[in-house]
Structure P
Amino acid sequence: MVGSLAAVLLCAAGLAAPAVARDTQDPDTARTTAVDGPRLPDGLALTPPMGFNNWNATHCRADFDESMVKGIADIFVAKGLKGAGYEYVNLDDCWALPQRDANGKLVPDPKRFPGGIKAVADYVHSKGLKLGIYTSAGTKTCNTAGFPGALGHERSDAQQFADWGVDYLKYDNCNNQGVDAKKRYIAMRDALKAASQTTGRPIVYSICEWGENKPWEWAADVGHLWRTTGDISDNWGSMLSIMKKNLPLAQHAGPGRWNDPDMLEVGNGGMTDTEYRTHFSMWSIMAAPLLIGSDLRKVSPQTFDILGNKEVIAVDQDPLGKQGRVVSAESGRWVVAKEMKDGSRAVALFNETGSAKTISTTTRAVGLPAADGYTLRDLWKHESYNVADTISATVPAHGTVLVRVTADDTWQDKPPAVDVGAGHDPLVEAGKAEKVLTKVTNRGSTDARDVRVALTGPSGWRVKATSPTRAPALRTGGILGTSWQVTAPRDAKPGTYTLGLKASHRAPGGGRVQLELPLTAQVVVAPPAGESALSGLPWLSATNGWGPAEKDTSNGESDAGDGNPITIGGKVYAKGLGVHAESGVEYYAGGACEKLTAQVGVDDEKLLQGTVAFQVWADGKLAASTGVLTNADPARALSADVSGAEVVRLVVTDGGDGIDSDHADWAEPVLGC
């Protein structure tokens, strides 16, 4: 459960700590078995576990208590989440007192849980739900207060959990004293099995060792799920980085053995609803555990709409147990497909970039058999269409279109799938006309008839079509392309505005199929002539792997403004950007700039840690890169030709070894225009 930035430090602290004190009550605890030893009870977690965990919302705050846990159980029932498949209500760190009792037993915090854990379990069970609990495979848990861990107490603690009525154990990795991970996690596996035999209570076993020892290669015979990454945080960069690490591990997942890219952040407020739908869509197509990490007593109705989408949940919970595989990934356009038990394919069209993109694949590429036509079900719009052999959609920035495609004989009863989109999200200088191109494309197996398109702007904006906006019919693959002139008022302030792009066509029954794609227009200011420090210019967008990107300081930690002076190799720089991999910062160049220069490197604030790589992109083309840099490297001079580019993007990747401590600096970045 340790945060991605702190995980390595805690491990290092654990390695330097004293030797393990074994449980005097259970002298055989030190014994370990081979990975192919006794298995946990079969039949558990045949689909990815679904439920709730408090950590992302509360950490160790005082509002994590018995009242909260019972309230979540009540909400599961009242809001239909139980009916949608959510089952586990899980306690994370800080539920216990800092010391064991005289008999070496764990003691629930009487202020947080005055009735004890068994009373909470009984209440959760009375709602037809199950209770989960947390501890660490070390001498203490991950919280800095240092609550008791289970290393050396596996048999005793597992028996306590079973006696209390616990159904799920999250077993963390802090303060592990350098004991081999397999031995530590196998010891708890065997302890849970023994407790199950005496109580009749099987416990789902979640291995939370952050992917450090590649548990996907050995843990299928130890636990039911295993973390593949460090902790997630509630921002786009963190979620994206974790998703990219988990996607390549599809071959290791299956019924009773799941890759776990950490809990859901949906509803915690650090991302947009579009980004949260992507988060939920991608976790579902990856067959990931769906553990809600927001305080459901406080979230918006939109959060319940996302978390309660039964059609998306059905992708995650498909009994075949396949994890989605990457079909293609190019320039931020991702296609991920998942084989379903009924022979259909779930397909995620995911747009990593900061503007709307058309993403396409074929029915053959996702593994469907040849057919005259297919039924495509949009799992967020809850509508069905017919398609030919192309699966395509224009996907908003950071968005995901999630569909389920079937080769069946009912496709002729559905209207054709029609895609509406634009060449790009417009960047508009106030008072200056900008050309916008829109396309309406028929992807169906039948004609789209009486096709119409309209584009509208906010009050005071001028929008004028300069080419036809109607077509009597579009055959399969046919396109209605329309050119528009869009002008923002001269007094329009810089920022984002919504343009309404709508299209429609006549349905087989005579009604009209309505389509809509809001476009995000951004009013921008042209960079001044000459050389300008980037930290003094407004950026178009910024994503960051940990906390916000900072101007003229290092990245610091998770809060805005908590950075330090930018320092690389002992040299301090007054100007620059402090970021954390994976990150991307975009600037408007307006075609008027020629060159970007900077000194780049890993910031000194994380001592000897961090490996990153720097890239400069000009309108989607790589203009310069450094290769991998470490904290031991001095600042590297970087120069990129950005001549004629409308948008310049500064990217920092993780160097290929994860994002732990990847604090990166763009020192003295200058744009010449």
Structure Q
Amino acid sequence: MRHFPVRTVRRRVVGALAVGVLAGAGLAVPAAAVPDTPATAQAPATAQAPITAQAPAVSRAPAASQDPSLAQAPTLDDGQALTPPMGFNNWNSTHCRAEFNEEMVKGIADIFVEKGLKEAGYQYVNLDDCWALPQRDANGKLVPDPKRFPNGIKAVADYVHSKGLKFGIYTSAGTKTCSEIGFPGGLGHEDSDAQQFADWGVDYLKYDNCNNQGVDAKERYIKMRDALKKTGRPIVYSICEWGQNKPWEWAKDVGHLWRTTGDINDSWGSMLSIMKQNLPLDAYAGPGHWNDPDMLEVGNGGMTDTEYRTHFSMWSIMAAPLLIGSDLRKVSPETFDILGNKEVIAVDQDPLGKQGTVLSSEGGRWVVTKEMKDGSRTVALFNETGSAQRIATTAEDAGLPAADGYSVRDLWQHKSYNTAGTLAATVPAHGTVMLRVAADGKWASYPPAAELGLDGGTLVESGKTATVTSKLANLGRTPAREVTTALTGPSGWTVEATSPTTAGTLAGGKSLRTTWKLTPPAGATPGAYDLTLKAAYDSSGGKAAQSLPVTTHVVVAPPAGTSQLSALPRLSATNGWGPVEKDTSNGEDQAGDGSPLTINGTVYAKGLGVHAESAVEFYTGGKCSKATAQVGVDDEKTTNGSVTFEIWADGKKAASTGVLTTADAAQTLTADVTGAQTIRLTVTDGGDGIDSDHADWAEAQLTC
């Protein structure tokens, strides 16, 4: 929920590039390559800057991860939350609206059972803010809102328990909670409230940070820890302190999990920023003490299913608590498929309790690996960018021993393959391929892994022909036989192969490359169109087939001379809050609600108003030479805003600023983009989260 003056972020995508379905994400991987593993290992009953999209590749975790004293810090050691808690919290979908009530909570518990979520490992059905009346009773006790919960909280807890589930509740480590009404908080009432929760049958407490009266955070959270212990009831304790006082450094013996960031909201920019803040903290997580990057937004409607798969994949490889934030009574079947993916859940719930470590993140192409208790490694290939990207690593770099071959399980396709060691895929925009890799000696029983991709030509002018090349690479130890590839386009398009589309045998390490001529009809409307690249082959391990969705764009050639970028069509745009604005500041969450672009008192007539994290991409067609802009934080935010501006040309950084704040005058940023087919303007959060990060590309111009 919204806990402190951080501006919530939302996002709109305009013609996002290469948004594909992960089921066709380049690396086909058919039945378990990794030894059969339980779907989930359920829990027993009882300041530093985030990694940026373009951080240099790293081989291991940040320096903090290597501090041996961290592993020796005391923990609660009470047998609870030995794997990250899984369940539901209503806040992301209902806030304080009237639909948050007893009927809803019971309905969620029913759905947990009926839809198999309980069997998949989800346990907790948790209430957030607004469940109480604004005043305590004459005895200082909390009073449930009789309109929302006419039968009281204990009756709801009893119902949840009757389903074999657990029940959670919310309050704040302050005088009032975080909602605008401000319900009674727990500060000064710790013993009474803890006992009341225990009497009601509470199994999980989320303890927020609002209205804390300036009392030391550690002191406040320890008081409630001790009060919960006094009750004698096992209660998982969630510290929701927003990471303001680095709880990962001191809360291991205070709570079972601690928030590492401000609040998430249902947008790509918010999810991405929070992920980057949480990833470097891998050294602090483990059984009974978890980094918490906030609840899941999967199914709330602000992101695509591809982006929600990434959200779920990255939370799982980070060993984050998995608390569903959508109203399960209203979500799509696809949402249940994502939330119920037992193979991905098993990564989150692995009893070894390791949080994933970043291996590399160059150019927005992320490789994150997680050690598993059975000796395997899970590898996430995550594409932050707005177009399909090849992302690769090796089994040895992921931490596995040298071996003749490796078994590879694709956790979203639910298929298994063998590889000689290379792990690679063409990953759709904002997508994630998630692999579980093992040196288990079983590799020969599976077909070879194949990397399927398409190079060039996915930007084409109406009526003109583009040349593209498909590649099917055998990554395995065993040969592929009777190999075929096919490329199909939209109705009215011409797709013609100009080189062989078949191969009798494709040995390991070899590729079948096919050249295609791709022609949209004359007069085709500019915009995104879907192509499909398919491949099939046989092997000693059985038949295999895969399909890669590819998005191509019909584009308009840039005009000659110097043009304002705000007047040119965009290939794609993602923004941390609302839409990218033309010739105004970012404003609020509606198009056209910004103010004049103003940096340090200077007003600019033309440009783009954005909010970190943002990326705006343009087609340059190899005909342009220079991009330039006056950049800075807009004056509509007087404090907190801090951002970094970057210009990218064909996926390579061409120019960037240092961190700019509200105190800085506009800085001129110029990039040589000679020969580039596309340029991308990005704004990152400056390393301190996205609060107030209103950024202006003033007088942004392109010379062609």
Structure R
Amino acid sequence: MNYWHTQMQPDDKLSVQTLIEVIKTKEAIGLGETWNDKNGNPVPDPGIFKNDIEIGDIVMVRDTITPVALVKILGDAYIDKTADYNFDWFTLRRKVELIAIFDESRDSNLLERSLKKYESKHIQAPGTLTLCQGNNATNYFIKQWHIQAKNDNLMEHIKPTLERQRDIINLWLKFKESYSVEQISTINKDIDILLKSWNQYKLKIVDGSFTIDDYTNRLYNESATMPGGYLCNFLERTTKYIFGSSKPGNAINFGVKLNDDDTYTIGKSNPNASREEAEIEFNNSIKPLITSIVNSKYIIEKITLVDNCGYAAKQILRKMAVLDEVNSFVYIYSDDWIDTLYDMFIEGDEVTNFGKNHAIKLVTKKILGLNDTDRVIGVLASRFLWQFCNYKSYADENSPNVILYGPPGTGKTHAIKKSLDFLCQGDRSKYEFVQFHPSFTYEDFIEGIKPKGVTDNGNIKFELVDGIFKRFCKRAKDNLDKDYYFVVDEINRANLSSVFGETLLCIEKDYRHDGINDENLIKTQYSALIEDMIKENSENESLAYHLVENNAYFGVPKNVFFIGMMNDVDKSIDAFDLALRRRFKWIRKDCDYEVIENDVKFRNGDDFHNIEKYSKSCKNLNDFISEELGMGKSYEFGHSFFMKITDIASSRTISSKNLKVLFNLHLKPTLKEYLRSMFAESQLENKLEEALTVFINPISK
């Protein structure tokens, strides 16, 4: 997307109000088809307007040095010979969408700030049509005006329907009520402590006394005297419980990092830099960026500074800006989560992460009725949105069929159960849990003839009965305004092609039944029997999912989400043929080391002192299994195995002895069985000893 500004006036100047009326009524901007400059040569502007401006570009219409309107280009250039010279005088045109009209009372402050920032007296007017290039007041103002206008128009682009908004509000109210008065009081106190701590950093940044030791350090150094030891740790770890996790990935992304041997890592290219080199990089690149973000008094400027910089650990900058403006953002920093939430809530074209974050806050503030003055509500709303996004990401309208797969112990079942409890608000009728096994059949799943007691003369009585999935689909069909979730654990243990039969087509997104019309329905192998039974007795109509002129059909309602789970270490993954696989979205669940770092606690709830080293031990063991032993990621251990350390450790410092106990009791038996398929019996103990050594190495250092 490019930005432009244009002077849209004929030879006889029109009023600003007329220009606005032209844009509103004709839904177009334009120029004359051709004209000459003062030297009599044809000007290039019409050709640029016709060929260089692209659909989606943003154009500011101005009256010399006065902003008039902001528009978005919707179509290619065309000629309109019906132009009225005293009104819509231009014949060369492009269709546009009006984004904003310059309002002196609302927008002049933004214009003044932009001019002051670049020490300009007015916006530039170098020509009739100009592409915004370079760093100047005009270009800056147009981009900031566009952001401000999009935020002003957000409420017109809310995605969820009113019915869906009511569901979200109910989820929010239940979530909020789950917090006790004591918990809310504790959160409020923690907010006070953290914001006062942040203010200590802010004062040093503003007065220029902020040093490299305040930015990167080691917690046990004498110079690590600031809250959380140093800024990177304060933003990444100290504030995470209240203001969300902003983990930037590799610590190299901080730009400058103090190493254990007192050298510094500068980016990816200099892992053993001197302090002098590190201070030069810090003072030239990092400190000015942090200072500019902190000194910025306006949200839009903070958004632009954060999103347009080249700093790798942008999650940290986002957290810093959030601490400055706690009521203007949600406390979520991941690109993926923000993208997902934005797509859920807003029909918009914002492309930057932090811009989307601000937009999400504005929209959800409106939907949920949030009170800006209540800081605790900001924390709870961010946690709610994270959960909502996390749980809805498993299955949505675009991907209603999902398979969660990965090693055992990665929390697949736990995650789905928590998700359904949250999304269904405890309404058990809206979800069904089934576990497949080798004996599970089509008759269990869709419908079939089964024994139903004994007749008076002692013979076995058989009846046509609905399977569990068909019953569930009927229930969902009766409540089309609600979401229903059908969950299958160990889905790959059954003969899936046989279980689904001809109904496989029905689960596809594009072949779902709308619950009302006669489209996207199929005949099952028992449809003819159902029809005969209905002819004999109309009470048997309940056996049909959908009747069309006494013909029985089956379909899967559009409000049914199908979720399967499986451990892919199980070789029966081959049960999924290609026809099945392409109908599902596949989500891999691996060991989550953030869960280990954030959720593994000492038995009284305190943090372990060396939890990061323990997380490193867990990762080293899994890497050894998948890479060194060549077994692949399917044989790694999930985080639930490693969380057992809570029951083993006797102090807040996890010891090598603790790891040996965990390995021998909970990891070794499973790993030994894995190894049998790849190594001779005589090699097993050596391989297990190697694995144990790798596991305890980070802790023992």
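Rule-based calculations on the coordinates, nothing more; no lab input. Everything numeric in this text was worked out from a predicted model, so none of it was measured. Cβ atoms are built from the backbone, for glycine too; each structure is taken alone.
Each of structures P, Q, R was scored by mean projected area of the Cα convex hull in nm², for residues 459-538 alone; the highest score is held by P. Distance in nm of label points 7 Å out along Cα→Cβ at positions 371 and 515 was computed and gave 2.1; which structure, P, Q, R, did it come from? This value belongs to structure P. Here distance in nm of label points 7 Å out along Cα→Cβ at positions 283 and 507 was derived from just one of the structures P, Q, R, and that gives 6.4; the source is R.
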